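FYI, it's all coordinate maths here, none of it is from the lab. Keep in mind it's a predicted model, so treat the numbers as computed, not measured. Cβ atoms are built from the backbone, for glycine too; each structure is taken alone.
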Structure I
Amino acid sequence: MLYVNSELNPVEFFTKTPYGEHVWCQIDNLLIGVCYRSCNTDIVGRENEVELRKVITEVSNTDFVLMGNFNYPDIDWAHNSVKPGATVDTSGFLECLDDSVVTQHVVEPTRGTAVLDLVLTRDPDQISSVDVTETLGSSDHHMVSFVIHHRHESCKNVRSTRDYLKADYSKIRTELATIDWDATLTGSAAECWSCFKEVLQDLEVRYTLAEMYGRQEEKAYVDVVESF
């Protein structure tokens, strides 16, 4: 399950590879996915390992973050190697990451002494502050929290509400009285109306208090804190 803040405008994403247990969304040009790899081939079938590697190969061509329980206890992530007695599928998974130039960011054990819960990215600088914390409820897996660094453009409308009860109408009337309307309102009826409206709007801005709601367009680095 993947929860995303709606302010990031996530869009559901589907890989071309038909792997069983994963879900994705896209934020701008960044793919974010959650994955579970079952070791029970009687349920998921023998092709499950191959399909998982195909998914990683597919998304490795773009910016992505893939997290989840991959159940590979026989990988030594500190030395990026497999332990003695590791299965062929374990070696194949590690080779897939190396061939696709994918970085794995979790190095502390997440269940017992094994690193089962992983965070994968194409960009090694995409992730920081990886922290293996306590277990959640009755789970025997520790939670993993980390920060995703992503440049996200957000745009929110700015709305102003004016308090006309507190407007300075005496100054508005004074300025209106000093205007030479014969010299100001020249041209067609439409041009005169446009000029008159601009004068009134200028006075409204200067002599009527306004409260602003929302924010203007901003471009900033968004630190998206994820955990699983």
Structure II
Amino acid sequence: MERNVLRALRQSFIFQNLTDEEIEQAMHGIKYRVLKIDKKVTHMHFGDICQFAEIIITGGMQERMVNSSGKSVLVNRIHAGWLLTPAYIFSKDPLAVSIETTLPTTVLRMLPEDLKTIVDSNFKIRTNFILLLSKIATFVSDKLRNFTLYSARERISTYLLNESKKAGSNIIILTHSRQELANIFGIQKFSVQRCLMELSDDGIIEIAGKKITIINRSRLIEEAAESYTHFNISVIDHSV
């Protein structure tokens, strides 16, 4: 097995806690192809039926929900090791999202029945696959809670607290543009700008371009108290 393929499988949630020998044994006899996809290509469209099981080897993708008018919401960013649309692989239901590449990407493609063979071959893999589906159900539930129950200010406050936690600092360097943040939160760009400026005017944060400094953490937690306690707006971390 190619080294980069083994490395990606080692990172994949369904192969976590397996040795390289166990991974190679599970993949023994499995027919797969490695496909190369250019950057900014829609790999799967909303409404498609999933025909393959695919794992990202290199690069990255993102999932978006798009309505008939073209408005889109960024649902999730996915990276090397990620199994694409695991909840749809064995389903005949149409995809609820579109998936596009954010970088030049390679994926390992196999048939669903081959993934089933892998899952059935090892108790740890089967357990990991069930846990992955459970994590996705929780993620979707929390996303729905976020969009239906929380205000834009609560969502942004929660996001800043989570980014601060990941950075281990009160200083946050935003990796998303204001428009990308709007897509994540399902709101307009001007709403993102307004909420950030309100938090700044209230002395809770300080803004310098993409650099945001949390001045009053306790106030920011109050702004996002319920959502910060019960919901993490960050994308699924399949490495834990």
Name the one structure among I, II that helix-only ellipticity at 222 nm (-39500 (n - 2.57) for each DSSP H run of 4 or more, over all residues; to 500) of -8000 was derived from. I
Tell me which structure, out of I, II, gives 19.6, 62 once Rg and Dmax of the Cα atoms in Å is calculated. II
With relative contact order in percent (Cα under 8 Å, 6 or more apart) derived from the coordinates and found to be 22, which of I, II does the value describe? II
Can you spot which of I, II the value 0.50 was calculated from, given it is FRET efficiency 1/(1 + (r/R0)^6) of positions 7 and 167 (r between Cβ atoms, R0 = 35 Å, to 0.05)? I
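Can you say which of I, II returns 0.80 when FRET efficiency 1/(1 + (r/R0)^6) of positions 103 and 207 (r between Cβ atoms, R0 = 35 Å, to 0.05) is computed? Write out the running numbers ahead of the final one.
Working: I: 0.05; II: 0.80.
The read-out was computed on structure II.
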